[in-house]
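These are the structures, in structure tokens.
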Structure I
Amino acid sequence: MLNITLPDGSQRQFPGPVTVAEVAASIGTGLAKAALAGRVNDRLVDTSFRMEQDSRLAIVTAKDADGLEIIRHSTAHLLAYAVKELFPEAQVTIGPVVDNGFYYDFAYKRPFTPEDLGAIEKRMAELAAKDEPVVRRVLPRDEAVAYFKGLGEHYKAEIIASIPANEDVSLYREGAFEDLCRGPHVPSTGKLKHFKLMKVAGAYWRGDQNNEQLQRVYGTAWATKEELQQYLTMLEEAEKRDHRKLGRELDLFHIDDHAPGLVFWHPKGWTLWQEVEQYMRAVYRNNGYQEVKGPQILDQSLWEKTGHWDKYRDNMFVTESEKRDYALKPMNCPGHVLIYKHGIKSYRDLPLRFGEFGQCHRNEPSGGLHGIMRVRGFTQDDGHIFCTEDQILAECDAFTTLLKKVYADFGFTEILYKVATRPAARIGSDELWDKAEGALIQSLKDSGCEYVISPGDGAFYGPKVEYTLKDAIGREWQCGTIQVDFNLAERLDAEYVAESGERKRPVILHRAIVGSLERFIGILIEQHAGALPTWLAPVQVAVLNITDAQADYCREIAKALQNQGLRVTTDLRNEKITYKIREHSMQKLPYIVVVGEKERAAESVAVRARGNQDLGVMPLEAFAQRILSDVKQKA
């Protein structure tokens, strides 16, 4: 008898080899219909997979994360199937799963049009409705190469030819279409019901710009109609919130072809920047950090010592002077270590916390640039804590608590926490790794944070915590991090004098809260859809007159509010008041003050809050206190 153990610990017995689908059917017809794949002894397999010895089995359905990934991967194959049906001369290349969907790259003689995408999506639906079985077969590598060459699929043949000669390869067929893939896949195309093609973009074969350019068709796929619709609605909302669009409309910044990947900040945008920076500067000051400033350009030899020259050279901007090679810094860490090394440090000096608004440059590919979210020049709220091994827990604990407060002040209350633990290739003793990982985990527990473990995803020099924000429409942004580094102090010969008098290496904690200020400001703009909270708004109040008779009083109001530290503009144009109110409302200002003859005579103001809220008439001082309260409470 064959014993199959299910996730709840129960067992089912079968007289001989049994497939995943047969086990699901033995449990119930509902599960049999819902089954997309199986996890056999922790290995993901097709429902047709046959178990020939005692095994552990979990049935995978669309409710599982694995199930959704299988749906998306299978839908990529369905896309390729439809393209080959409509455009037989097109060649298929690769089609992986990506966040929220999939893509497939094609070689074709002309660009696909929006009309083509509509026709392809329609054909995909027709093929899915046929509910054709998806069947796996295995071929020797060379036979598979010959097979795809015979089909005229030269890209596929090239992919297979790169596989070692002694390996077999798996193919999946649905109807008239067969594709190379390791699988698993849904049992039939009828499982693929809720998908949409999104766009076409360019892509180079194998990601090399020296190769021919292909067409990349992006799509999304979901387990249910409701989930698909929710995602499409989220995309619509994201488009409204796009920081590039809002940056233009609110006159915050622009990107220019004369400086690709670099930001030109306009007065209002720079005001927003300064509010974020000055807030973070106060965070440094109030939490024991000493602000430092390192140079932009550092000698190549330093980057060789840190290992960046070997591993990161292609992403660094380099220059030369007097026959010496230099690089614009892509990160601030080495500079902080050099500052630390300037003078002898004692155990009494530790922990020593350095913070810098460090401007960095990275030579990002032009195709990856995205507004101010991904740029070539950026500023980090970078910090490094030099401490002893015994101080790691306390420092991590304090950092997590601090980070939660900062995010809450910026309007983010939902944070995801991930602990990335030791990789197979690493430096340092297991004892040291135990201490570092334990400190990171304990710091999250101390702060009441639920977290997930990401095994093996730590850096070779130490583990880390990644802090991910969830914004108002459910998108996730990884911003903060704290990393425990056993390596850099050794490489750059940093040390301190221990209580015993011996020289020791400090542990370096790399930490950032907002990360890149450019990116974080982009996230803020999208989080608030441009309607920034009063404390961050570049202009907090606009004062509008109804007639010229109130112009002087408007100036007095503006001056009185400015004297209390508020950011105020006046609009004294000879325009209808309704026009002026509408125009300033479109700028998403927190408050608009309207002054007519009654308000001037009573030395009061008529106040409108954002969202077309009429707050009525009130004394100027009462209005000022309201705004100041908003600012103080970060409302």
Structure II
Amino acid sequence: MAASEEPGGAPPGMEPLGGKRNPRTVRIVVAVIAIVVIVAGIASYIVLTRPAGTTCTLSSKDPLIFDQPETPDTLDPHVTFSTPGWGIVQQIYQSLVNYNGTKYTDYLGVLAKRWTVSPSGYNYTFALRQDVHFSNGHQFNAYVMWFSLYRGIVMNQAGSFILQENFWYPGLTYYATAAQNRRAATQMAGYLNSFDFQNPVAADLAVMMAPDQSFRVVDRFTIELNMGYGYLGTVAYSFLLAAIAGPIASAVDPAVVQASGGVTVGGTNAFMATNMVGTGPYVVRTFNSATGYLIQPDPNYWANNASAAEPWNNIIQPAKASIQINFQSSAITAIADIKSGAVAGLSFAYVGPSQIDSLTAAACVDARLLDIVYGSTAGGWWIYMNQNTDPFTDPNVRAAVVHAINYDNIISRAFNGKAQRWVGPVPPGYPYYNPGNLQPYPYDLNLAMQEMNQSRWKLPGGYPNTINYMYIKLGDWEQVALLLQSDLAKIGIRINPVGINNIDDLYTEQGRDNAGNCISQTTFSGGPFPIGQEFYTSDYISPDDWTQNNAISYGSANDCMAGYVNATMDSLVIAAAGDTNPTNLTQYYTQITQLMYDNYTVAWLVVPQQYQVISSAVHGYVTNPMGAALPFVVVQNTMRAD
């Protein structure tokens, strides 16, 4: 979701924009619709405050106007994997469930009215609402949901791994032979392109209602989701509701897809990329990739009446105001717009401390520091050391590095104090964060020097070769790189900071070339990079969303970066993903954290603080850490202006 970001042997890895490669990658995090203050390169969201007695007005209350520099990657919910994309998609399309208001571990029914879970935890049965329809009037039902979920798997785009964790083609598991999977994908695409999902014939119903499949239709308004077929293997995934709350599990209209190019194995649909027909509270009125877009309340929205019976369910409420997004690349113009009331909110790539002070002092700007879970969701940062490359093959060198970094100095100078240290791989605020209460590695230069002297590269000489260090040319990360250069030189580790252009380039570095070589360990973009900057941003809030990325051997932020391989770790990560017992989970994540801590796998750096930003004239938005629209707002339907 924004910061933006798509298993063995190891199954083939997905391409960037979000979660785990193999198949998770990191979804691009780009803040949408509110002021995004980036401290040292990561978005900090500020909420705008007004002095007592000040009257704040907006140039437009309907539509509410927002400036943002980013354009959605696509309008197709089964393809989008960037924050701007998630921002618009979640206003138009809906999933079976979504987050319960500000909570991120409780869920509300959206397209589903209710659900039950089997005693084994492998099977979820959803009773669907019977009054839902798309904006074109076509009815939503279990056949439509079957189509939509299998479409996400067949297309196999960046976010598909979220479904593929637990689900696969009928009668097969993820680890079937390549030939079996190709046949199954082709057969499923044929079903999706030919069935009538409003009034299926008996033969079509037989396919959708057959046993031994991930998504099984029970009747017109009941569907089962059966786990144990995906790349996680035979586990009952404990965070399934979080996984299916995002766009990848959205319902799309089969008739629209079929009439506009259909479903292609491993491919996208050009019509769906630029047009939207959903069940959500908004419809798109205009969309221009160069200038912006306008979404308006759907006058025929299915929940106009149903929402009154569930006033607590913010996800299904009708939209209160139209939303106009202007693509504005100038931060100077955007700041002027928010101060004058020309816009209700904005986002931009980087704002320094002086701009933060200016915004918080403005008459109609509210600034509110958010809980650390918001910072973790936006992104936790660390320094990887590749264990397959000298000098980081030696655990004493890795230990020396983690103790040689002056973390407090980095936070003070590069982040202006607006960041927090952490102990990974699960970030602060998440379930099972550091359950053993390990302390962050202390800055201790004497200890660092002792560790170096226990390695092959003793001081005063240290390691004789200069090592390329990769960092992102964003915000103050260059300053962080220079501070690290100074710190590590004191223990005989000489790094050459090499900036890469953006987060997309980092995702490229995480991957492998056609020959199977880790790109970060080749000469690509000035490499190889045996050490460098790394981060992750959440696809949904669960501890394994991180451990499957930065702890398991084939995770995208580990495989070609730290290169940490530990069979015990791999089994613990998968076991934890399929367990719901709190005692067991505490034990699993205690051991996971301790293993990485003792291995000095990485130097856990910072989780930047997050602030939410929006005009003080705007009310009614519901803040949630997994929001991707107005930063940390899942849907915009409840927003209004005085």
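Say we calculate FRET efficiency 1/(1 + (r/R0)^6) of positions 519 and 575 (r between Cβ atoms, R0 = 41 Å, to 0.05) for every structure; which of I, II gives the highest result? By FRET efficiency 1/(1 + (r/R0)^6) of positions 519 and 575 (r between Cβ atoms, R0 = 41 Å, to 0.05), the leading structure of I, II is II. When helix-only ellipticity at 222 nm (-39500 (n - 2.57) for each DSSP H run of 4 or more, over all residues; to 500) is computed across structures I, II, the figure -8000 traces back to II. For mean count of other Cβ atoms within 10 Å over residues 471-478, which of the structures I, II scores highest? Looking at the calculated values, the largest one is II. Comparing FRET efficiency 1/(1 + (r/R0)^6) of positions 111 and 503 (r between Cβ atoms, R0 = 30 Å, to 0.05) across structures I, II, the highest figure is found for II. Each of I, II could give FRET efficiency 1/(1 + (r/R0)^6) of positions 271 and 295 (r between Cβ atoms, R0 = 25 Å, to 0.05), but the derived value 0.85 comes from II. Work out the source of 15.4 here, i.e. which of I, II gives that when mean count of other Cβ atoms within 10 Å over residues 279-286 is computed. The read-out comes from structure I. Computing percent of Cα pairs over 31 Å apart, for residues 127-406 alone gives 48 for which of I, II? It must be structure II, since only it matches. Structures I, II were shown, and Kirkwood radius over Cα pairs in Å at 29.1 was computed from I.
No value in this document is a laboratory result; all are computed from the given coordinates. Note that this is a predicted model, so its numbers are computed, not measured. Cβ atoms are built from the backbone, for glycine too; each structure is taken alone.
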